[in-house]
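Please treat every number below as a calculation from the coordinates, not as lab data. Since this is a predicted model, take the numbers as computed values, not measurements. Cβ atoms are built from the backbone, for glycine too; each structure is taken alone.
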Structure P
Amino acid sequence: MKIQKKNSLSQPIIEVNGVDVNAHGNAILHGISWCVSLGENWVVIGGNGAGKSTLLRLLRGEAWPDPKTGGTVKYNLDGKGLTQSGVGVRENIVYISPEKQEAYNRHKWNMDGKSAIFSGFTDSAWYQRIPTEEEREIAENIIDVLGIHDLATKNTLAMSQGQMRKILLARALVAKPLCMILDEFCNGLDIHSRRDLLHLIDTVARLGVQIIYTTHRQDEVIPSITNALLIKDGKIICQGQKEKVLTESNLQQTLTSRNCVADSITTKKNYLTDFSCSSLIRIQNASVYLNNIHILHGIDWEMKSDQNWAILGQNGAGKSTFLKLIFGDVHPACGGVVSRFGSDAQTTIWDIKKRIGYISSEFQAHYDQSTSGRDIVLSGFFSSVGLYEQPSREQQERAQQLIKQFGLYDLSERKINTMSYGQSRKFLIARALVNNPQLLILDEACNGLDIPSRQELLDLVQTLAQTTTMRILMVTHHMEEIIPAISHVLLLKHGTIADSGLRDHILKTERLHAAFQEGHRELDYAAHERLRQFIAQSRNQEYNT
């Protein structure tokens, strides 16, 4: 398929007129009218639950206009004019989202990275035939450009969130799309990976593969973005040229905080816990193997009851596995010991888990999509993924209290699959707090949250650390998310502890640089040039270096 020459940039390729979208009886989008023309690259910005993901799914034909109220979605993917036909939509418009990434963990699709990339040729979960020589060459080219040779043979179930995101990006690129839809595609990536991928996406956009993506971070708006759309409560607030739309007043109108959780939480005395052991968590000579891969190497570390820790490291450094080791979801190899809360041999892992609140994207992925928000919160009492026991009246009242404090009452009976990614994340945060845990573990907990919700969560964690005996252990790729209450920092590198100690000591530039330097490659401009030629040739289009 050819892309039209640059003198046809005003030609619309997707046109949405007066569309309402309802899902499972809930109104999601209202009166949407939007036109994406050839040569335009869009960023879509809105708060959690605003309807961003549904809007993107509408463009790709994964959500449909309400038949009762009318509205149309038309496409011009071959330069012959707008039509309502959906033929060729999924071949020409690829879509990466957090939900699609989580499907690999939820369904436990057991494959290596290259197999996942090959599935992009047919937009299916599995590639059912042997790839052709041409397909192998295309995949190898993309793997080379992204610098993910080590992930090509790695099992997807053993990948970090950031590593899997790179595989999904490669999977999208092999389809040689006309348009690439990216929903929070930088979530879970370390600072160097974000920089590389943003540069790559900018390169792809400049070659004529049109980009439409959502982000909650304005520093991820790449130079090639030409237009912006702001959405709130399912309605378009503003759209047009980037410079005219992304003003401070427009963004404030779009992103407004509805409640302050921290203020209401601090009034609850039952958050105050009492424990006297000086050593909260102690790990001795712990190595961890997953699928016969050595992830953590001889870890020795201690967290005391008056400390709050941040764990930093590149994608694949072992951060999430380190947290799972503490939580009890993975176990050390022979000779390794993990002690928690000074517990003795009579204490079961389930008793320990009730004293730990845990939030992560991977954990979120394991919930059945038909689970209601209320049941997510209640399941926290039993440390289970799903509700399989009858909660007591006291437990139900406690869950309801948290649901109201988090401003989630109107969503509490809805299923996960009808919520936005950020909305379901808020229910997991409430779930983590139901047992008044002694330790709160946050594994990239701010991923998927809009700016106000992210700040609310960080304020809440800071308040809990200051006003209760609850201790904090957090993983983040964003230095601005390290709250003031964090007293210590641990740097992980290739599954080993590169450095640890007091926050101000570790966060010196030279120490962080030393931890992240090895294994980081400078932007491979030669590889990017190969990608330019590859895309240009596949589109039969002239390009400029």
Structure Q
Amino acid sequence: MASVQTQNCLVPLSDVAMAKVIEQQTSAGNRVLVVANAFTALLASSVNGGAWTAECRGDFGLKSGESAKAAAARGQLFWQSVAGSPINVDLQQNACSAASSRHVKLWLDAAEKLTRPVGRGDMPKREDLDYLGYLAGWRCQFAGCGKDLKRESLSGTAGVFSYFAHIIASSPIGPRGDKLLSGQRTADVENVLLLCDECHRRIDRVDPERFTVDVLRTMRQESINEVRRLLDSLRYQDAIPVVVMGNISAQAPRFVQRDAEEAMWTRKLRMAVTGPEHYFYNGGHLHNPHAPHYWGSLFAALADDIPVLRKRLNGTLRGDGTKVPLAVFPLHGTSVLVLAGRIVGEGSPVTLFQYNRDRPAHLPGGKWAFDDDAPRPLPDKYRVIPHQNHRGDEACLLVSMTYKIDPARLPSELYASGGFTMGALEVTATDEAALRAGILEHPDDIDYFALKLEEALRTLQDQWQVKRVHLIVGAPASACFRIGQKLQARNHAQVICYESAPGNPAFLPTISISNTAVEELQSHESISLA
């Protein structure tokens, strides 16, 4: 016996697909049983008069009807009428009887009247239906469809191809029918969904059990929200997405343009028609900043990309002479992100996006957006800690945001015998309990961090007047990029970037950034920044 659970798991089929099942079974000499309520059906077959076996369920329509009529003419068609869902029927109760072509026709006529679009009895006002079409952008509101209902899909011919379908059926015996509400909600436009023909049949006849009142109400509202959001985005300022991405520890780089576009909407920006521009990708090389081959490959990419990026920055002018904003999506090694920020600088308006690998991908903006309900940080969330007073022409700048940097991990020329060998400042969270990968919860976090970073840099530059800064960073990618932005070329000290490698906790030097060049500190290869 085919259990109810097995029947419920049958893949729902379209009218055409069900017709093929009927033809296949009858061609093999088998009997076919149609178990139907007023609008949808289940098909079963019997071999040599044996037990019925469920084959499929779904839309028994004109195509299926023609195949069924042919089966009836050969004495191979049987029918069982039910009040509830056909998938809940015990096929072995022998409640069926032979069916005729006339029986099939009468059922099809009745089902078509029952599931036709809005029009039975009282109906919403024409202006209300037109307003729903406006709210839906005249696109099918079924999730994932979005078909243009003002144009024929193949030829593009203008016309009206929309169906206004009831959520709570207009008849108590219809799909999603209700003994009390069906008669009351027929004229309520809030009870109407705008669909294409295919999706209308899907919710009423192919798989009505799945598309409940709650599911369709949610679908309707989400469609309206999405159309409103898409149209509102036309008002947003356009920006050029700049993607700085490469292989890094524990994270495989994967840039999804759709997620980036949605993340930009959350910040009131619209992606420029030219689309995203990618820089500094290091191919398939795993992140190992202390391996010579890593920098050899990466510097080849930098040599190509740095002039292109500088040219892009110099050429992003509008007709009125203002610069086009940039939307930066950073996910790379610390040193490269600092370098990228240094090249981009603050000459163009820049909006930074922070990748959050723990954020659910289905939320708007995916892993590149901040949560709408993220708490706004207090202005004093970050602070500057002096560890060692100024001495000499060099100093250390530590940035501890994802974790507290242990000075013992630094080279002995920077930290020895329990103390720094030169002046040292640290930018970190006021509350050390806040140090974690997700410390940047809100766009204001980046701005407040930048203010404290500027405070530290003014001390190094204006008060201590150091010639060389040893930069050790444990911070999210967007903070690393912001550090580079603050390292302006004008009268700035040379910056030595440090990183730790997988399996090696020691911070070792990687690149040197001066006013005019970036130098890789193993091979001493350099690239001009002038």
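Assorted remarks:
- Identity of the structure behind 24.6 (criterion: Kirkwood radius over Cα pairs in Å, calculated), options P, Q: P
- Highest-scoring entry among P, Q, by relative contact order in percent (Cα under 8 Å, 6 or more apart), is P.
- Answer label among P, Q for the case where mean count of other Cβ atoms within 10 Å over residues 49-56, calculated from the coordinates, equals 24.5: P
- Mean count of other Cβ atoms within 10 Å over residues 369-376 from the coordinates reads 13.6; which among P, Q: Q
- Among P, Q, structure where mean count of other Cβ atoms within 10 Å over residues 329-336 as derived comes to 14.2: P
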